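Input: structures, listed below.
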Structure 1
Amino acid sequence: MNEKKWITTEQMLDELKNEPDNELQYTHYLGGILRSTHWLEYSSKEDKYGNSTDWNDYAWFTREEFLELHAGEWWMRDL
């Protein structure tokens with residue numbers, strides 16, 4: 001069984017790109033005991049990353065735009 005671990009934003013985006021057009025659930029570390037659940041997807045057609053905190057209301061970003069918002073932050077994939 002794969003152990004869940006915290007990964008950087010860059011690693012998370014790479015994971016998404018390796019599983020294109022597939023919605024994946026991640027926990028976003030906000031500091032202390034705070035966490036946020038996100039549904040994320042990489043669109044191979046648009047070459048953009050979708051991010052939602054309520055299942056179907058996606059905001060789409062290029063890799064550079066996503067990194068401007070979340071570089072250096074931590075994520076954990078929910079298996």
Structure 2
Amino acid sequence: MTLIIILVESGLEVIPKQIRAHPAVTKNLIKRNFSSQLLDTALHHAAMPKLTNHERRGRPDIAHSCILNALGSPANKSGHLR
């Protein structure tokens with residue numbers, strides 16, 4: 001039996017143009033020397049209220065944790081995970 005994992009409402013997105021000029025975002029981009037970065041509520045929370053559905057966005061940690069747990073699971077190691 002093959003198991004399929006679907007991550008709902010855990011999309012990864014780059015920082016939207018609406019908040020790219022916000023001081024909290026630009027400071028973080030300059031500090032890390034990146035031209036683009038994933039939207040992360042832990043880093044960009046001051047700018048995020050301007051976005052629609054901001055409480056559902058900017059959580060790459062959820063997707064990361066779920067993928068790591070799935071990769072380390074016995075189901076994946078036995079080839080039963082997709």
Structure 3
Amino acid sequence: MPLAKDLLHPSLDEEKRLHKKKRLVQSPNSYFMDVKCPGCYKITTVFSHAQTVVLCVGCSTVLCQPTGGKARLTEGCSFRRKLH
């Protein structure tokens with residue numbers, strides 16, 4: 001473990017582990033994602049920290065369940081993180 005640590009140029013791994021307010025440039029941990037239903041293959045936009053159960057528009061199956069933090073996707077659902 002080196003004694004000198006570069007505070008102005010942290011590595012990407014160190015930056016991701018820090019709290020969202022203590023990063024060099026503040027950024028949120030949450031994001032929006034496109035979730036594909038395993039039954040009807042329709043795509044629904046879901047917030048990563050959703051606090052309610054999200055249902056598919058086409059077939060009314062449950063896409064994700066809320067937990068204490070991030071929402072848990074149901075088995076078989078695939079997702080893609082949305083860009084800005």
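FYI, it's all coordinate maths here, none of it is from the lab. As the structure is a computational prediction, the values presented were derived from the model and not from experiment.
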For the read-out helix-only ellipticity at 222 nm (-39500 (n - 2.57) for each DSSP H run of 4 or more, over all residues; to 500), a value of -1500 was computed from one structure; give its label from 1, 2, 3.
-> 3
For relative contact order in percent (Cα under 8 Å, 6 or more apart), the calculated result is 42, so let me know which of 1, 2, 3 that is.
-> 2
